[in-house]
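Each value in this text was obtained by applying a stated rule to the coordinates, not by laboratory testing. Please read all numbers here as calculations on a predicted model, not as lab measurements. Cβ atoms are built from the backbone, for glycine too; each structure is taken alone.
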Structure 1
Amino acid sequence: MITLERDFERALGIRPSVSAVIFDRRGRLLLQQRSDGGQWGLPGGSVEIGESVTDAVRREVREETGLRVSVRRLIGVYSDPEHQVVRYPDGNVWHYVNVCFECVTRGGRLQTCDETLALAYVPPRRLPAALLSNHKVRIRDACARRIASFVR
């Protein structure tokens, strides 16, 4: 069955992914400037085979920012093709189904890696112009502080 799921995923270009909204004590949002295009966005990435979405978000945040986090709440699940189909400069096209969590820092220190050009805490009302458009929706939803999760 796993082979069929892999073939199905590959043929349609669908990838499960996670992203993290991390606020500091001043209410600023952690953003990552990505090395694959220079745009800013939330830390996150693809879920690996055999990994839960919560394990994936903790791993991705650690790899991309150096921080250890725990999951506080589910912000939403995002699959709308209008926002979630991503075309990369190398020609690859993926339809991401993203699970976005608000996370809390538990340790570590900010550091970049090969996927991260820069990291910055920014006020949610002063987001950079070069912010990934599909991340704007997630940030807006996180800032709404709604108890129920969004499904978009």
Structure 2
Amino acid sequence: MGIKEKIMADLKEAMKSKDMDKVSTLRLLLSEIKNKEIDKRGELTDEEIYAVIQKSVKQRKESIEQYRSGGREDLVEKEQKELEILEKYLPEQLSEDELERIIDEAIKETEATTLKDLGKVMRVVMPKVKGRADGKLVNEMVRKKLGG
């Protein structure tokens, strides 16, 4: 069963159990996937669907920050629920130790020594961690390793 089928099955289950938060979140996610399929003019692969989910997760996290700074705890709570629902569909996230090991290997591989080599290292690391680590976190860790 592909990820899209799992999302649709979970949507049906949520509709039966009248879990309206989950229903609205999954409907929105499926519409985003459908829009991407229309743009692509074909079915999305699981990897492409994970990218759509990752984008939605990132949007929720940014919204939570915005609502917190605006003092809107009611909206923070809503976004938090949606975030938890979406994160269940992402692949297992890498631990910091695993991520650090991948970064160290990339630094050796590219022979990076200074912050100027950040782009080289990121080009090697990102395809390896795609969907399993936040790009912002990876960037911060690489900067720290390169002495930034």
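One of 1, 2 was used to compute helix-only ellipticity at 222 nm (-39500 (n - 2.57) for each DSSP H run of 4 or more, over all residues; to 500), and the result was -7500. Which label is that?
Working: 1: -7500; 2: -25000.
Comparing all candidates, it corresponds to 1.
Tell me which structure, out of 1, 2, gives 20.4 once mean count of other Cβ atoms within 10 Å over residues 54-61 is calculated. List each step's numbers first, then the result.
Working: 1: 20.4; 2: 17.1.
Here the read-out was taken from 1.
To test your reading of the models, identify which of 1, 2 gives 20 for relative contact order in percent (Cα under 8 Å, 6 or more apart) when calculated. Could you put the intermediate results ahead of the total?
Values: 1: 31; 2: 20.
Among 1, 2, the structure yielding 20 for relative contact order in percent (Cα under 8 Å, 6 or more apart) is 2.
So distance in nm of label points 7 Å out along Cα→Cβ at positions 22 and 118, computed for just one structure, reads 4.1; which one of 1, 2 is that?
On the way: 1: 1.8; 2: 4.1.
Matching structure: 2.
Which structure, out of 1, 2, was Rg/Rh (Cα atoms, Kirkwood Rh) derived from, given a value of 0.95? Mind showing how you got there, number by number?
Details: 1: 0.95; 2: 1.05.
Structure of origin is 1.
A value of 1.5 was computed for distance in nm of label points 7 Å out along Cα→Cβ at positions 14 and 94; which of 1, 2 is the source structure?
Values: 1: 1.5; 2: 2.9.
The value was obtained from structure 1.
Determine which structure produced the value 0.6 for distance in nm of label points 7 Å out along Cα→Cβ at positions 86 and 134, calculated from the coordinates; the candidates are 1, 2. Please report the intermediate quantities before stating the final value.
Values: 1: 0.6; 2: 1.2.
This value belongs to structure 1.
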